[in-house]
Each structure stands twice: as structure tokens, then as C-alpha cells.
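Asker: Read through the structures below before going on.
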Structure I
Amino acid sequence: MFLPRIQFLLDCSCREPYAWIKEGLFRQYIPDDSACFYRLYDNHLMVAFFSALQEMLTGHGCIRAYIQDYCMTKPGNITDETGRIEAIEAIEALCEFFAGRGVVGIVPKDTRSCCKRVCMFLRWMVRENSPVDLGIWSDFIAPRSLIIPLDTHVLQEALRLRLVTGKSHPCLLRSD
């Protein structure tokens, strides 16, 4: 079910999703109504998500620049010895941005949840030398700070491998 929706977005955007979102062309293809877009997401949520993303792209140029701007203006941001930010800073930046625009669901409202989608997005953007991960942000986010979200399935495997010893552990596990 997921792949046809991705194909729909790629087809609508003529395989240029950046321009499609930045120029607001998504509004021509996704009505702002309560019809189902994909699983738990309706068209209204997708329009709100793309509208917020459009605002980010218009104001900052790209997601990376928004995160960098957020971290530079935040007092006490966390960086490693090379000046790269910690993944939790990027997670916080994204959660705060979308929550501030009333968009919750795709991106959680704060970092108290597992932030599974955001953590997976960061993995794709940061990790290098992988057939599925892009690694284009490894110079700006410390790869060692990436977080594995402990959903039910991951927690079961972590328990089986004795990485954790009980079900009352925090939702996030460092990947190093």
C-alpha cells in the first residue's frame, strides 16, 4: 500500500518533489478534506504537513538549513568534538517546527515519544556506506548520536539479545 502512494507523489511532482512542495503545487493534487490519504493519515493532514514543509523550504531553503539555524539560535545546543550536532537536537528541531504549526502525527509534537519516523529519516540522511542510507548529513549530525526508536518489535529483539533487561526502559536507545 505504501509504494503506490509514494509513486502517486512522485508522479504528481514530476519527480521534482522539492519544487512541487516549495511552489505549493501539492494543493492541485491533494484536496484539503477528510478523505484517507494513507492508513491513518487523511488528506487534510497531508496538506498541513506539506504546507508546513513549504514554509520551511521558503524560509530556510532546505530541511538541513532549518535544523542548523535552529541549533545555532538555541542556547546550550549539543555538539560533538568535530562540531557536529547530536541527533536529539535535530529531532527536537523538527518536532518543534511541525508542532508549532499544528501538524502532529507524521512528526510527533515533542521528543517524549519514540519519534520513529524522524529517527528513521535521520538514519537515512546521516549513515554512510549503506545501500539504503544517503549519508549526506554525516558532516553535520554525529552518526554515533543516532537513536534507535524502541517500538514493540525492536524492544522484543533488544530483550532477546539482552541489550535491555526489562520492558520499562526508555523509548530511545543510542545506536553506538
Structure II
Amino acid sequence: MSKDVSLTGVERFFDDDELIVSKTDLKGHITYANSVFLRVAGMTEEEAIGAPHSIIRHPHMPRCVFKLLWDTIGQGGEIFAYVINRSINGDHYWVLAHVTPSYDANKNIIGYHSNRRVPNREVVEKTIIPLYDALLKKEQSFSNRKEGMEASFQMVVDQLTAAGKSYEEFIASLI
């Protein structure tokens, strides 16, 4: 999907009993996508396999959340995160993602595995959207994208510190 795809404002949904599943290599290129991923993202298997996972990145998704995600899984941790994704035609969809590293027989990280389920709608609307709007506003207040991401990341750290919670505790309190 090119970066110039317009956003349609149309939200896509998947069923509560469905999981969106994908796997990537170490650089984030898709190596596996299940049928739910393909349907919701509006892609064929041929379009998905080998494409960067960022092909479904929605421009309203704060970059600092992806920094937290990559920092965590790159060190062998797992993470849960609320994510807004963009379908290939510009529609969008919300997920609660669980991302983990994949290992070889020698315990080397060889890629990443993500399961996404339908998020709690009330949490998305009352907590996540306002938080992500504030983070995105902070990111966009800087002309340098990296400085903006670092500033919004610090904003998250400051909010968690003020609440006396780790990121994991914050997410667990929402699930």
C-alpha cells in the first residue's frame, strides 16, 4: 500500500471469536498471514507475504507505541498493545495485539508473531483514542519526527510514573 492512500473513515470489524494472526522476519516483513488478516486488511496472500508489516500502519497510530513495542520484543519480551490499523483501501480497524518473539532451536530470535483480537470498544473510545490523540499531537508538534517520537514516548513514561504503574499494569487494567 502506498503512503498516499486516502483514509476512508470507514471502520472494519471482525468477529469476537476470530484472531488476526501474522508472523514477520526480524526486519518486520510478513512471512505468514492468516485468512482473517488478509480479509480485514483487504489483501491477497501474494500482496502480504514479503511486504513490510508497516503496510497496514495507520497514520493516526502514535510512533512511540511502536517504539515501545519494538524495544520490548527486540529484547525478548512480549507486549500487548491497542493498535489502529489501515486496510489496503484506506479503511481502518482496531485490535488488541499480543506480539511475541519467535525463536529457533538455539533460542535466537528469528522473527515475531502477533495475535490480534477484537478490543473492548469502551476502552478504545474512552481511554485509547484520547491517549493516542494526545500522543500524536505531541509527536506532530516537532518538525523532527524522531524528536517528536521521543517526546511522546517520554509523555507515556511520565503518565505511567504519575499513576505508579508499569506499561504492563496499565494495559492489564484495561483488558
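We did not get these values from a lab; they are worked out from the coordinates using the rules stated. Because the structure is a prediction, the values reported are computed rather than measured. Cβ atoms are built from the backbone, for glycine too; each structure is taken alone.
Asker: Starting from the value -10500: which structure in I, II was helix-only ellipticity at 222 nm (-39500 (n - 2.57) for each DSSP H run of 4 or more, over all residues; to 500) calculated from?
Answerer: Source structure: II.
Asker: Work out the source of 0.9 here, i.e. which of I, II gives that when distance in nm of label points 7 Å out along Cα→Cβ at positions 119 and 135 is computed.
Answerer: II
Asker: Looking at distance in nm of label points 7 Å out along Cα→Cβ at positions 87 and 111, point out which structure of I, II has the largest value.
Answerer: Checked I, II; max of distance in nm of label points 7 Å out along Cα→Cβ at positions 87 and 111 sits with II.
Asker: Here is a further query. Out of I, II, which has the highest value for relative contact order in percent (Cα under 8 Å, 6 or more apart)?
Answerer: That would be structure II.
Asker: Could I ask something else about it? Out of I, II, choose the structure whose coordinates give mean count of other Cβ atoms within 10 Å over residues 55-62 equal to 14.5 when calculated.
Answerer: The correct label is I.
Asker: When P(r) over Cα pairs in 10 Å bins from 0, in percent is computed for each of I, II, which one produces 9, 36, 39, 15, 1?
Answerer: Going through each structure in turn, the value belongs to II.
Asker: Using FRET efficiency 1/(1 + (r/R0)^6) of positions 23 and 71 (r between Cβ atoms, R0 = 25 Å, to 0.05), single out the structure from I, II with the greatest value.
Answerer: II
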